[in-house]
Structure 1
């Protein structure tokens, strides 16, 4: 299957929209739409330049107008052929190529026997005016070298940066290597392009060689999802203490807490240690009071946000659940021992700092802590006690019970089971709406008049009375609310707040579907779980790329949905593996 996965990605990468990058790299190469040139962006926040936490999304590219030129310095038109490991640019002069020499170095191959080169514009400084004057700051170093004789090498100040034109001697296996960042004396000499390309291809083949097989109908999207899982990895730097995956190199630079747990679901199938490192990267930044920050990036963490209100910000507590899944796939008691106490402190923080009325139910104090940033559940004010948060905590404590017992702490495991059971009892007492047949979120003890899948979340506890369980299932399978061709909308279709293309106000998010698939399997609703699993896989497979969320009416990704999105890829992978295993089991039983 290794060759077929790699082959299926031939010309799948539309580099006008998604980056040509590599495992661990912060460099992203794009093709300018409608133009015969490339540009290079940096997947870095660089808050020393601009402290605003979203500024990186709008920062201009580091390298622009990167063109292939002939012996006279004239730009060459091209068509591009793409693979994960190499880009080939077909020109009238011959083929140019691009591959990664290492995570900070791009190696360009030139047509054999042809005198040719590159031209590009680089802006190594950031500048802005201030009230007192102005400031200039360094962005990143750039080094360019070649393995052949240089015929022309011009560096001309231009448009706040420098225009470079490099033409080199004709020869075989000629290459030019661009390195962004501090030079590496041992690694920045330009290799021949062939050697760099072969090494890159070997890395990608090694990656795909570990991928579990799935049914043929999933293979195309499955290969693309595994490309995302490698392409979105970044190497350790600053506060990022482990190799870890960012949700999207285009749109989300940093490690987000619950995203990291979801990413680990896929990595456990190819590299359990890499999966464990997704959790370690977040636990390494645990605060003194036990809180885990919302996000981690090179220069710091995000643990407080001042919009739409000022409050501490984290994400839902699912790390213990994810850790247990890793342990089921690749048992490692040493890892459980390593993370147990930090996870216990994390659980304690929720009840110590987020239960104002001390009723045993935790609350969200900031909308973003839910991960459901703009959900109408928060339209009526904060804080909000919610069934989703307290379900996460129930699942977390159930996971901690199994972890404690695996570590020989049976009494402690029994304590966690009692606490998990108690939080379900408390949700039934305080949040169950008998008339509506759902669990309600509450703001200052007043029910929030919004119906979402999160009002059905206690299904996942596996501890509900049969009458409540059935009423939740009736809501889940009602096409006027949540069921239909594209499931599950993040707000009920018949709710006045439903907006099918607006982030958490209606679109489908496949991570939420994943939780419901697990909940349905847990309560024995296997046929319904199978339908939801297949609907989720089909939704992702409708599109050439993989997105953050999908319009609940059309199945299309809204323009605001991030491309090459991590947890969508991870969930697709895990669900495809589940579905394929079940198909094999069914065939075996029929045989």
Structure 2
């Protein structure tokens, strides 16, 4: 692992009366003006810039006026769950008479609006189908829905394929011809924008002349959760959505389901950060879709009953524990596949498969292997009927969905279907094609990346002076975000004296450090350390990459270093 300085612009922008350190941190993350730091809702990009938004609102106004039965078809991850919840709650708030949702069971139907899911949907007798966080690739599914006489509204954020579905309306910032400046909206962000546009239209039609206008801002806690959990880039627009949602949660105005998940995870809502949404709340919500049925997660988010929310949150927490156990077993098996492979013989693009692996956990496995070996990784599981399902995770500089497109073009019979983003993608292929696909994927990674691209690299925001290890700076950094994908939490590096070291919770290293000059003593913790190296009483000096954070214990706050990398010096 090497630590490189995070690049800075030649000239730092003026960002108001900020401390120099914060100005440098923001500038290194692409902030060019003080306006980009304004996280008020008034700064959101106007919904009018979304292609297809007027047609979408036309459909919805007609559905509300005619009291049509609306069915939302979601996805089985946290973005899909929050988007489904936002769709149901938002349309009810705005006056829809009949709104229900349907989430395909990933093990029976796979992803998206398929013809099979349309048949299931027809048992609910809908008149308008709305997809959230899926649908841009559902050409056959939309055609099936149209044959049944349904109106179809697609809301999605995934990259489109060569052919678009013939829906009645399609809202997706990534569709051809859409000039919406932010291509980074999550699925939940797209449906929230549709609701904003619908409320504006209803207001212009006089729906709220004799009654209060609904506050769809009540849904922003869900928008924040889905956006962070889906790891979409936190550009200026998404930072507004996430910041506003976090403010609702911290103020105690979150949905009962989010409150309950935080309670079961022993996290205090008033202190929550975007990192907590990604690593604490998101995985517990995702566990339902990974192991069973995401309906439990959606019901937890929908309910207004706090006691019921606690019961469902406890079930989600139990599922998450099961998921961790399954994941750890799969990691051991994956490592066993690679342990005898010399580093120089390792593929640039890793493809891993075991017939016993769990379909719902292969995405996490791919992520773990990518983090360990620093190369694009796809993990596969048996999907039945002679098919494999794969879930891939990528590294910076390699667009994995586009890479699959290249492989599919070069080998037309290899992949049955695929889709995704720059950093994550999914695919299905016949099991007998796995060896050929693994070769083709490796070849495409080798075409794009060099060997030096496959070494671990951390970007540091520099070293902190002794006088900067204080609570005020730690608090300022915590609230300067929200931090996340493409807007990473500040990471610093330095050399420290190692005063104390002990393992807690099996694989976490708790340390006491002194600054290089020995004048300040600090606590630190490193998660998931290598037990072959740590603890080691002979090691007296270490080089760290770390985040400056707060630790609260019995009402007292202290500075704590969250260690991202530790190595002996």
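No value in this document is a laboratory result; all are computed from the given coordinates. These numbers were taken from a predicted model, which means no experiment stands behind them. Cβ atoms are built from the backbone, for glycine too; each structure is taken alone.
Which structure, out of 1, 2, was percent of Cα pairs over 16 Å apart, for residues 469-508 alone calculated from, if the result is 28? Could the numbers behind the result be given before it?
Values: 1: 28; 2: 62.
Traced to structure 1.
Where is FRET efficiency 1/(1 + (r/R0)^6) of positions 77 and 317 (r between Cβ atoms, R0 = 25 Å, to 0.05) largest, in which of 1, 2?
Values: 1: 0.00; 2: 0.90.
Largest one: structure 2.
Check the numbers for FRET efficiency 1/(1 + (r/R0)^6) of positions 437 and 461 (r between Cβ atoms, R0 = 30 Å, to 0.05) across 1, 2 and tell me which is largest. Display every interim value, and only then the final one.
Values: 1: 0.95; 2: 0.15.
Once FRET efficiency 1/(1 + (r/R0)^6) of positions 437 and 461 (r between Cβ atoms, R0 = 30 Å, to 0.05) is tallied for 1, 2, the winner is 1.
Hey, semi-axes √(5λ) of the Cα gyration tensor in Å, for residues 365-532 alone derived from one of 1, 2 reads 26, 19, 15; which structure? Kindly include the intermediate steps, with their values, before the conclusion.
On the way: 1: 26, 19, 15; 2: 42, 18, 14.
Answer by label: 1.
Check the numbers for distance in nm of label points 7 Å out along Cα→Cβ at positions 21 and 101 across 1, 2 and tell me which is largest. Walk me through the numbers on the way to the answer.
Values: 1: 2.1; 2: 4.1.
Structure 2 comes out on top.
Between 1, 2, which one scores greatest on mean count of other Cβ atoms within 10 Å over residues 165-172?
Details: 1: 17.0; 2: 23.1.
Once mean count of other Cβ atoms within 10 Å over residues 165-172 is worked out for each structure, 2 has the highest.
Suppose you compute distance in nm of label points 7 Å out along Cα→Cβ at positions 93 and 541 for every structure in 1, 2: which one lands on 5.7?
On the way: 1: 4.5; 2: 5.7.
Only one of 1, 2 returns 5.7 for distance in nm of label points 7 Å out along Cα→Cβ at positions 93 and 541, namely 2.
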